[in-house]
Structure 1
Amino acid sequence: MTQVRSQPWGQLSSKVDLWTLQSSQVKVEVLTLGAIIRSVCSKGKDGQMEDVVLGYDDLEGYVSDKRFFGAVVGRVANRIAQGRFVVEGKTYQLEINNGPHALHGGLRGFNKGETLTTEYQAQSSKTTPINLTNHSYFNLAGKAADNIYDHEVSIIAHSYLPVDDTSIPTGEIKVVDGSPFDLRQAVLIGPRLKKVPGGGFDHNFCLSSPGEPWTERVAARVSHSASGRILEVSTSQPGIQFYTANVLDGSIIGKGGVQYGKHCSFCLETQNWPNAVNQASFPGCLLHPGEEYRHVTRYTFTCAD
């Protein structure tokens with residue numbers, strides 16, 4: 001049985017509450033500030049609960065955060081090239097917050113049992129691009145572990161999107177066969193990172209093809225043999241961005257005073273393909289008046305003996 005409780009956690013223009021959902025195997029903390037996932041405590045094979053989500057000890061950390069720790073990001077997750085797109089003949093220029101591009105909604109974005117289910121719904125009075133996701137940083141060894149090199153990952157995708165040197169997809173849809181991006185069988189992250197151009201993964205893996213119905217399916221699995229913890233992700237979205245915290249450099253101080261460095265964690269951002277609003281060959285990302293945007297992602301935490 002899952003227990004649910006809430007408590008005050010801070011004050012901005014309105015009160016911020018911390019909601020706790022707890023079963024015998026998993027405890028999840030969610031803030032009413034942008035539905036941020038503050039922590040996920042999962043039981044290891046030693047029987048101990050350990051927080052596997054990176055974040056901050058206080059509200060101020062999340063207010064000033066620039067790396068989207070635990071956040072629900074939108075209106076459009078990932079990057080829009082040059083922060084610019086055209087909808088119904090009108091050109092829109094967004095705020096730029098990632099090199100020359102707009103990332104995760106720009107400067108003012110949206111920040112049960114063993115399974116944490118996230119359901120997204122949206123409607124709009126005007127035609128708009130939309131792409132919502134969660135941006136939690138995970139480390140199954142615990143929130144204070146140095147890196148994720150001893151984690152194994154598999155992503156059930158036959159193709160991925162190559163990117164340019166500013167992380168914008170080039171438009172090519174490339175098969176993973178024979179490349180470091182072939183994660184269809186579980187691989188150890190540490191050695192594989194040495195083979196990926198640019199110092200790590202920050203790429204969209206294609207879970208479905210353009211025009212194919214978006215149906216919920218298992219997309220990814222990450223395991224940590226030392227603790228026994230396993231995270232499995234299923235989603236109805238057509239893509240999943242696998243990110244290995246390549247730009248964290250120790251300058252961010254998180255929970256318990258821990259410095260978050262390069263490759264200290266991973267993200268599995270279920271979403272539409274990045275920059276789809278500017279790529280006609282990608283799955284459509286426009287929400288029209290009278291339509292409803294809806295998708296679901298499930299994070300299942302289990303433990304191997």
Structure 2
Amino acid sequence: MSKFDPYEHLKIIKNEDGTITRLIEFPQTPPTNEGDVLPGQTVVSKDVTLDTTKNTWMRIFRPTKIPSNDNKIAKLPLVVYFHGGTFISFKVSDATNHEAMNKLSDEVPTIVISVNFRLAPETKLPGQYDDAMDTLYWVRNQVKDPNGDTWIKEYADISRVFLYGTSCGANIALHASLRALDHDLSPLTIAGIILIQPLIGGKNLTESELKLAADPLFPLPVIDLVWELALPKGTDRDHRFCNPLGDPQVMEKMKKLGRCLVIGFGGDPLIDRQQDLVQMMVMQGVMVEARFDDVGFHGIELVDPRRASAILNFVKEFII
């Protein structure tokens with residue numbers, strides 16, 4: 001029997017300089033831009049540079065029909081989204097990510113900023129958290145600047161900002177929310193955080209990790225490799241970036257978090273950690289809504305449209 005190779009599983013090749021070659025190119029979708037609206041099109045999107053020195057950017061989505069109230073534009077909640085991909089892959093322009101954000105913007109309805117953060121191992125944590133904070137500062141600056149981005153100024157309700165992430169993106173959303181507590185982002189208000197199958201870990205294995213060690217999608221050797229590629233050199237799996245539950249300072253800061261939605265599935269090796277996270281948040285007095293389903297696996301929404309739709313409904317209820 002051939003030895004399991006996590007690099008092969010993730011379709012990546014390790015390079016001598018510490019970078020990786022990603023072997024899979026996903027289909028890309030360009031933004032629509034405002035001038036090219038087709039009949040029946042419900043959402044427009046555009047790409048905006050975040051930081052040229054870091055090569056980071058965002059794709060912003062907004063519904064074509066903005067609800068009005070007494071002939072005034074009704075401002076929409078603003079969702080800042082961080083995609084999955086185990087810190088090492090995917091872009092916001094990937095067709096699946098683009099389509100998911102299109103749907104989110106249309107169905108809630110909401111303004112969505114999908115963040116094309118830097119990937120590991122070329123950029124280790126906390127670089128991705130820095131990119132998240134850059135995004136929040138960018139939004140704040142648009143609001144304060146008389147010539148700021150019109151979509152943000154005219155259509156976004158910055159008193160209702162939600163940080164939303166999937167898998168590694170949920171890890172980024174959580175840590176960015178904690179970091180934001182130490183920064184003055186006014187007039188922005190983070191109204192909630194949405195964590196779908198958050199990617200967290202620790203040195204001591206949980207029951208679900210042991211039970212699902214040979215999971216066909218997300219086996220333990222793959223999880224090990226992901227953390228090896230993402231964590232800063234010289235740290236281990238009990239570092240707060242990976243294991244927020246083992247850090248007393250993180251636990252103390254969690255008391256100040258606002259509303260939180262956590263969604264997980266029983267077939268995910270990380271399910272025990274996700275449930276422990278919810279339990280810890282509840283003990284710290286956080287208003288948590290937990291939606292755990294016994295059936296399902298890590299990344300199920302990518303292949304099961306019904307689950308993707310159910311998640312979207314939970315997210316919509318939480319935001320509205």
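Coordinate-derived values only; no laboratory data. Model, not experiment: these values are computed from the prediction. Cβ atoms are built from the backbone, for glycine too; each structure is taken alone.
From which structure (1, 2) was helix-only ellipticity at 222 nm (-39500 (n - 2.57) for each DSSP H run of 4 or more, over all residues; to 500) calculated, if the value obtained is -1000?
Of the structures listed, the value fits 1.
Have a look at 1, 2 and say which one yields 13.1, 38 for Rg and Dmax of the Cα atoms in Å, for residues 114-161 alone, as calculated.
Value 13.1, 38 for Rg and Dmax of the Cα atoms in Å, for residues 114-161 alone corresponds to 2 out of 1, 2.
Work out which structure the value 4.9 belongs to, where distance in nm of label points 7 Å out along Cα→Cβ at positions 34 and 202 was derived from one of 1, 2.
Considering all the candidates, the number was obtained from 2.
Here semi-axes √(5λ) of the Cα gyration tensor in Å, for residues 10-145 alone has been calculated and equals 32, 15, 15, so which of 1, 2 was it run on?
Structure of origin is 1.
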